[in-house]
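Below you'll find the structures, each written out as structure tokens.
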Structure I
Amino acid sequence: MCKVLLINGSPHEHGCTYTALHEVEIKLNEHQISTEVLYLGAKPIADCINCGKCLKTGHCFIKDKVNEILNRLNEFDAIVLGSPVYYAGPTGSLCSFLDRLFYCGEVAMSGKFGAAVVCCHRAGSTAALDRLNKYFTISNMPVVPSQFWNLVHGHTPEDVSNDEIGMQTMRALGENMAWLLKIKESGKAAGVSAPNYESGFCNNTQKDS
């Protein structure tokens, strides 16, 4: 069975961002796709300091949830990132988490499907989406689309639930992700091999610094 990890980057565990992610989750579950929601919490998450230790060990020297997910990346076939919009960007804690997760787990990310979901009160959503989608497009991760940009509007979870276009967009995202995951599984069963990437070149921008 396929499994999708949904990462809630909001400091509020069951706030607006969760409401959007949960709508995606419901649709995935309807297609018998297993899901898990990871709530990052409201405490600070350390930034990557580009020490390079993970290049040798495969793990971050900072002991927190990043390593927990790194150890389990092979369980997941897709990742959905969720965040409220802070000054036209995702939350700092989510970006810190993702910087380290993708830096350490770059190879394991290849071939997984990715999607980002953001929640805003008024504006800044597309800039935040662009920031999150860049994690996927530098990591050989196909980005799953919807019928509109993956965003919802609201100041409270109730507002988000009443955003009919936003909720429909979340359901369409879940539908598309379920469809693509089923296609991928069918391809595997038919003997379609994964892409064969060239070695010796790395796109990870942090490694250039």
Structure II
Amino acid sequence: MIKAVIFDLNGVFLESEHLSKRIEEKYGIPGDKFWEALRKVLNETRKPNAESFFKLLRPYLEELNFSISEKEFFDFWFSGEKLVPEVLKYTKELRKKGVKVFILSRNFRERTEYYRRNFPEIFKNIDKAYFSWETGLIKPDPKAYTAILEENNLKPEECVYFDDLEENIKSAESLHIKAYKYEGLEKTKEIISRSGL
């Protein structure tokens, strides 16, 4: 019997074109070089008490001769992200059936705060969101998953987990959580239905 569904946030509830591609198209900065810099900063800002994202990114932007203000950068990045209403509707259906719905995300502070301000409907229609910069637990660390289980008195076999990264899926599977690559809502519904809901 499935008691909880755990989702990644980006690529599930929110969709966007890859930022490095958008940056290259608008500003002419090579996408691969920008992504390399962004990845390094993301790894740091996912931790609690990290420096501000833009402060960490600024030296890399200077190396790329990319002059942009913090506000302009975040406005450009976050404005490209759109809510997927069908997923939100489905989470409402799950919760009406008594299934708990959680988000497990590695997002950093500034992005999380933007989401809470601009997409409050996501957080009103799930049971809880777990962000690594708040919990100190970063996927694929197994503790990121066990913390959800323990806090909500759940057994691994009572949960289904969806993510787009193989390393995160494997980590959840190692704990005997049913874990799958997120491949769209219809496939997700099929998997959850087969899993015993």
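Relative contact order in percent (Cα under 8 Å, 6 or more apart) was computed and gave 29; which structure, I, II, did it come from? List each step's numbers first, then the result.
Numbers: I: 23; II: 29.
Traced to structure II.
A value of 15.4 was computed for mean count of other Cβ atoms within 10 Å over residues 88-95; which of I, II is the source structure? Spell out each step's value before the answer.
On the way: I: 19.8; II: 15.4.
Here the read-out was taken from II.
Taking Cα Rg over 2.2 N^0.38 Å from the coordinates of each of I, II, which one would give 1.07?
Numbers: I: 1.00; II: 1.07.
Derived from the structure labelled II.
One of I, II was used to calculate helix-only ellipticity at 222 nm (-39500 (n - 2.57) for each DSSP H run of 4 or more, over all residues; to 500), giving -12500; which?
Details: I: -12500; II: -15500.
Derived from I, not from the others.
Out of I, II, which one gives 0.65 for FRET efficiency 1/(1 + (r/R0)^6) of positions 80 and 96 (r between Cβ atoms, R0 = 35 Å, to 0.05) as computed from the coordinates?
Working: I: 1.00; II: 0.65.
Structure II accounts for this read-out.
Here, each number is a calculation from the coordinates, and none is a lab measurement. Values in this document were obtained by computation on a predicted structure and should not be read as measured data. Cβ atoms are built from the backbone, for glycine too; each structure is taken alone.
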